[in-house]
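The following blocks contain the structures, represented as structure tokens.
Every number in this text was worked out from the coordinates using simple rules, so none of it is lab data. Treat the numbers as computed from the prediction; the structure is a model and nothing was measured. Cβ atoms are built from the backbone, for glycine too; each structure is taken alone.
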Structure 1
Amino acid sequence: MARESYATITVSRRASEHILVMTLSRPEVHNAISLRMIDEMTEVLAEAAGDPQWGCLVVTGAGEKTFTSGGDLKEFAQLRTREQAEEMSIRMQRLVRAVRNAPLPVLAAMNGDAYGGGLEFALAADARVLDERGRLGFLQVTIGVTPAWRGVSRAKELLTRSTAFMLMSTGEVIDAQQALAYGLVNRIAGAGRALAETLELAGKIASHPPLAVRTIKQMLNAPPGDTDADLEREAAAFAGAWISADHWEALAARREGRSGRYTGT
């Protein structure tokens, strides 16, 4: 288990629901992401990924206004060389790649605004729930830089090329309804209810056999294709879930009208 206390985040372990909650906890700077926060988030993600008891990891921000404003510009102003800038970018890219590749689902409970790198971080999650008051924007261009944390790659998955170009080249800030229409978020929550509604979603996901959920995520992460090898890969994933103990337990639980007792095997 990861340690109990951190400098930049807080962690809540809801073991009975199989949900781990990580809160970005720097409200005095709008939950800006520092190098230390990157390291601490990486540590918690490793715990979540390495312990099969966790069915979902939920990420949210402290306070009611901001999920995260992005990179800590005051700290990052000390990065004066190309090498330092590249090292910071790679460090965070590895974290967002780990979020995408983590075996368990990662959900973003966006309790408020997400700008710049904060929006890039949110896009790494498997699903996003945004407070109805929240606003989003790729603001990097307004300070003369580009997205550095895999935001372009994630935007390509969710947006048309022209929409991604428009948002990233103008730095336009959009509201929750626009974000939903574009597909940048999956649901809009009532004011102050992003975490509560994300926990409901996480609970529904975590209530299902974890092997099946994790295999679905793995299948969605695979590159698209229609070759014989792709067919065989999908059949192998299905067969692995079919012969699992959890599959037969799910059938027995349904037949007996009870909750399943799953082991992830």
Structure 2
Amino acid sequence: MKIQGQAALVTGGGSGLGEATARELARLGARVAVLDVNMDNAKRVAAEIGGIGLQADVTSGESMQAAIDTAAEAHGPARILMQIAGIGTAKRVIGKDGSPASLEDFTRVVNVNLVGTYNAARLFAAACAKLEPMEDGERGAMVFTASVAAFDGQVGQQAYSASKGGVVGMTLPMARDLAQYGIRVCTIAPGLFLTPLMRSLPEPVQQSLAASIPFPQRLGKPEEFAELACHIVSNGHLNGEVIRLDGALRMAPR
């Protein structure tokens, strides 16, 4: 699919990997709707790239549908969904005081990262399936965001790893399901990236994490994630695939 001129939705587009992806899409000529729970961030990024900023909660069907509809009114129906919104947590199953971990915390992470991804995908796909097919019968493309934690989860990452593992497991069956409509589905599993959260860590900690990456021995750049996400959209034969973007990193137990 040629990105230029297409309408695109980017969840979590107000910061980090989502912001970088929204910027790359705009650079390539897409009409970008920046979706984020933080309206200020969404509007900031949108203003800088000539897009539209919308508040959207991926866990809410009503919120996501409203954002998709509003974006379509401004830019036309979207053929590209970059599903990047997500949260993280790190809690051991049994705390230092011997008490079990909070079920609510586990549920919240799975709800945002996994259920939220499915929610955004189902609503986008239903709208996209109604569009006229393009070259090769393609109607649209979705890119999900998992994590290397889906494969190499560390101590305390039960909720995060489970949620991202669910996104990985959902990728192929969803690609097969939506093949009849010409909608492709792929997932990126990033490693350690220099996001705002990472920047908040002390410099020695950042350097230690970077040193654990075989090559290149540095933290990933959000722009590298964005470039891969956009390449997936452009490469029509990429479908049903999960791509690790991690510099050959394999996470240690802790």
Response to the item:
Structures 1, 2 compared on relative contact order in percent (Cα under 8 Å, 6 or more apart): the greatest is 2
Worksheet, complete the sentence: Across 1, 2, mean count of other Cβ atoms within 10 Å over residues 32-39 reaches its greatest value in structure 2
Practice prompt. Identify which of structures 1, 2 gives the largest calculated value of mean count of other Cβ atoms within 10 Å over residues 88-95.
Written response: 1
Fill in: Of the structures 1, 2, the one that 3.8 was derived from, the read-out being distance in nm of label points 7 Å out along Cα→Cβ at positions 64 and 96
2
Practice prompt. Assuming 17.8, 60 is Rg and Dmax of the Cα atoms in Å as calculated from a single structure, say which of 1, 2 it is.
Written response: 2
